[in-house]
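Bear in mind these aren't lab numbers, they're just calculated from the coordinates by the rules spelled out. Computed from a predicted structure; not experimentally measured.
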Structure I
Amino acid sequence: MYPFRDFDCVIRPGDFNLLQCVFEKELARAKLKVDMPEADALAKRLITLYQEGVRNPADLLERLNDH
């Protein structure tokens, strides 16, 4: 993971809502429950993508599915 370089990596409430929505969509698509190890890995990947600058929900979902 990349260290915080600037304040663009801060997850603001609106961004948190976006990430939550993407996370829940991917959980449903993959038929995962939130307490499964795979869901933890998914959350980590999602946060990493966000920190790398991916902000569009469709792009996040696409990149999650590529992994």
Structure II
Amino acid sequence: MNNDKTLQFMQIAMKYLPEAKQQLEDSGIELKPELIGPFMELFTKVMSEAYELGKAEAGSGNNR
């Protein structure tokens, strides 16, 4: 995975961060700044894996 994709994934995550923060707070969970980093790392791993899966499926002509 190249740095451009990682940056794009982080931008997507930041776009939805306020919504995620609000949903967590509505559930009684406070999202502290020091906790955001590990969640962003996890999100980047998930997005990277999903991207690679989509790329592989597109290459095999296995689109639905």
Structure III
Amino acid sequence: MSAFILEKLCRGCQRCVHACPQNAILMVAHLAVVKPERCIECEECMEVCMQGAITFRDENGEDIVHG
């Protein structure tokens, strides 16, 4: 399981990129992309995303509800 960016909501602000302690998020074509092998599920990216563009998904692609 790792963070997943909802592309339609991402505005490319890079807040998640700067918040991630593992450098698991990078920008590609003005959108955030998660490197799942680096994600430690700390949810720092979710906390700083003003657009609600970050969720977590399990191995089956189902959204995980946190909180």
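Here helix-only ellipticity at 222 nm (-39500 (n - 2.57) for each DSSP H run of 4 or more, over all residues; to 500) was calculated and came to -21000; which of the structures I, II, III was it taken from?
On the way: I: -21000; II: -28500; III: -3000.
Computed on structure I.
Where does the value 10.6, 31 come from, among I, II, III, when Rg and Dmax of the Cα atoms in Å is the thing being computed? Label of the source structure: III.
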